[in-house]
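What follows are several structures.
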Structure I
Amino acid sequence: MGGITLLKTGPIGEIKLTRPEVLNAMGRDWPVEMQAAITEVGHDPEIRVVLITGEGRSFCSGVDLTQLVSGDIQPRWFHDNEPVYKAIETLDKPVIAGIQGYCLGGGLQIAIACDVRIATDDAILGLPAAKEAFIPGMSTWRLVRLIGMGHARHLILSGLKISPQEAYRIGLVNLVVPRESLDRELEAMATCYLGVPEISFKWSKRLTNQAFDLNFEQALDEFDKAIEIVLASDEHRAALEAWRERISRAPEKKGA
């Protein structure tokens with residue numbers, strides 16, 4: 001993969017965008033390469049948490065404008081990106097974005113498809129497409145669901161870039177950290193998710209992905225199906241046994 005590198009450290013897989021000379025801009029082959037990376041980490045049973053990061057000074061600065069101007073990137077490319085973002089969003093594993101420097105356009109679309117976003121205090125986030133006579137992809141659909149219509153519409157229609165502090169205020173990122181702390185914070189967040197049983201994570205994520213598409217009765221039907229699977233799992237039985245052991249070891253409370 002020319003612009004993407006896959007790294008693996010135990011149960012943690014990292015998809016690293018590796019075109020630092022162009023601030024990890026998304027080139028012509030990005031949709032195919034990114035989909036291949038997502039498929040690989042998704043099918044690897046040893047990988048339980050996925051990080052998406054950028055090499056060098058930036059996370060991702062969006063479409064490679066040099067390739068766009070030269071005609072190497074055709075209009076269909078923008079459509080082809082959308083199933084890739086959806087694949088990130090629906091991966092049955094935690095996906096954590098580590099954002100530093102520029103996180104613009106398609107770069108922000110990658111980030112908002114992730115489950116958790118950690119940004120450094122020097123990050124710059126935005127969707128400048130409208131200012132450049134573009135439409136910022138299906139962020140018009142996804143960002144509204146993440147941060148609400150008011151904040152999403154302002155970012156999309158104005159094309160303004162915002163600070164990580166503002167992004168945190170409006171719920172666009174989950175955590176803001178010093179640049180030198182990013183790797184440590186990503187590891188800590190990954191460790192947090194490694195403590196969540198895979199079965200309950202997978203079904204909880206699937207249900208939240210449907211939250212805006214189903215009415216309550218439909219959502220309850222989906223929950224009923226999911227909880228039946230989860231309660232029948234080995235992970236749930238192990239949790240029950242751990243609860244029993246804790247209860248048996250707890251000292252008896254004496255009456256007043």
Structure II
Amino acid sequence: MKKIGLILLFTLFSLTPIAGISGVIKYPVVEIITNKGNMYVWLYDDTPKHKENFLKLAREGFYDQTKFHRVIKDFMIQGGDPNSKDEKLKDQWGQGGPGYTIEAEISGSHYHKKGVLAAARLGDQLNPERASSGSQFYIVQGSKFNSQSLDLIEKQIATATKNPAFKFSAEMRKAYTEAGGSPQLDMQYTVFGEVISGLEVIDKIAMAQTGPLDKPVENIEMDINVLELSAKQIKKKYCFKVPGTGKK
């Protein structure tokens with residue numbers, strides 16, 4: 001049987017922010033440590049299944065010593081396969097997971113701008129419900145698009161989703177033309193977080209020399225931690241305002 005890898009491709013911890021002894025509310029920030037630098041990720045509250053699962057696995061150490069096993073410059077970097085901990089399983093990197101999938105939480109509210117975290121999955125023929133891998137994820141690098149290209153992709157998405165009213169918002173168009181991304185993936189994969197610090201690390205990893213199946217020639221290993229920080233700390237460290245914490 002032909003081996004098929006994931007293509008762009010549980011509930012032990014509460015999603016509710018935790019108040020510490022001092023009474024200050026703490027929020028989870030995901031720290032992805034690599035030999036190319038560190039990235040810090042904010043997970044979205046409105047994709048709760050993916051958020052809770054990712055935090056659970058990270059806290060358990062599931063991702064530690066895994067690798068970015070698939071890298072495509074100007075597109076994305078992909079990791080999260082437990083097989084990638086073992087060099088002897090190199091021909092199986094991209095096929096592993098925790099043994100379950102996650103129900104899709106695809107939403108027009110989140111889109112594939114540069115730096116977003118999204119769930120990898122099997123293709124539509126084998127996975128018509130577009131369920132996500134239980135652990136594999138990708139982070140978008142993408143490229144910049146002009147208005148004409150976005151118009152064409154917009155029509156393609158409208159046709160594919162059978163939603164003739166689909167349109168890129170002004171915010172989305174601004175992001176895709178100025179910062180870049182991969183708009184062709186919108187409404188097909190669950191986007192459940194974004195890098196709030198360390199975007200330059202995505203570019204460094206995406207520059208890696210690759211071999212067959214887009215595997216980096218030099219291993220790019222990661223450890224993932226969950227930091228518990230206050231809204232004030234998050235704003236000071238990463239210049240990111242926690243949603244729902246007021247104007248300041």
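Readers should treat all values here as calculations from the given coordinates under stated rules, not as data from a laboratory. Not measured: the values here are computed from a predicted model. Cβ atoms are built from the backbone, for glycine too; each structure is taken alone.
Each of I, II could give helix-only ellipticity at 222 nm (-39500 (n - 2.57) for each DSSP H run of 4 or more, over all residues; to 500), but the derived value -6000 comes from II.
When distance in nm of label points 7 Å out along Cα→Cβ at positions 211 and 235 is computed for each of I, II, the one that comes out at 1.9 is I.
Starting from the value 0.96: which structure in I, II was Rg/Rh (Cα atoms, Kirkwood Rh) calculated from?
Working through the options, I get structure II.
Hey, FRET efficiency 1/(1 + (r/R0)^6) of positions 99 and 131 (r between Cβ atoms, R0 = 25 Å, to 0.05) derived from one of I, II reads 0.75; which structure?
Numbers: I: 0.75; II: 1.00.
Label of the source structure: I.
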